[in-house]
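Please go over the structures that come below.
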Structure 1
Amino acid sequence: MQKVFEVAPRRGAWDVTHNHVGFRLYQSKREAIRVALLLGRMQPRLGDDAEIILRDDHGAAMAHRHFSAQGA
């Protein structure tokens, strides 16, 4: 199964979403990215692919990272 974690600016903070459902807001962009990467790295151990997407103010993807369950 493909898991998608997105980090995007929202309401003066940074929102981490999991499959388009809000997970948690962080005051720091760095902390939001750290948590999203941590969650993404765990997914292959659970047998799932994961993708981390960093979005800008307009919703466009600025960066992404993919973790494959095949490589676990």
Structure 2
Amino acid sequence: MAFRVTHQISSECDVTVEQLGKGHVRIRITERDKDISEPTDFEIEGVPLHIAEACAICASILSNIDSLNEESS
């Protein structure tokens, strides 16, 4: 069953990785800011390689977001 969830991240986060079995991990992302009334706290589970690829693509896009915005203007 697939579904879509959106999480708002507005502060620095702690990230933990737990190996659940061979070829399966759980990643937990939790906002650090204690002043936020409902800090974001979520988990991703799956195959490490596929999670790493998705995160690498996101990191690449986010690290170049300013130049991408300039190109689309």
Structure 3
Amino acid sequence: MLTNKVSDMTIEELNEFVEQIVDRRLQLQTAKLSDKRSLDEIFASIDANRWTPPPDAKSSLELLREDRDR
């Protein structure tokens, strides 16, 4: 029996709750790993979906300095 608050759970209930979450995440990750694409296809997809900022865009350092100076 799981309660609504973590603070009200026994150690056993908390362990069960965490195990359920981990199991669910592992199942989702396993489903994602069933991708049958080759490495070349995966790399091509990464290249095709990569965003490159325009040449006149500020660098991350410039953006950080501007933010700091505000």
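Laboratory data are not the source of any read-out in this text; all were calculated from the coordinates shown. None of these values were measured; they are calculated from a predicted model. Cβ atoms are built from the backbone, for glycine too; each structure is taken alone.
The table that follows gives values for the structure above.
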| item | result |
| --- | --- |
| Entry that produces 2.0 once distance in nm of label points 7 Å out along Cα→Cβ at positions 23 and 55 is calculated, selected from 1, 2, 3 | 2 |
| Identity of the structure behind 2.04 (criterion: Cα Rg over 2.2 N^0.38 Å, calculated), options 1, 2, 3 | 3 |
| If helix-only ellipticity at 222 nm (-39500 (n - 2.57) for each DSSP H run of 4 or more, over all residues; to 500) is computed and equals -10000, the structure in 1, 2, 3 | 2 |
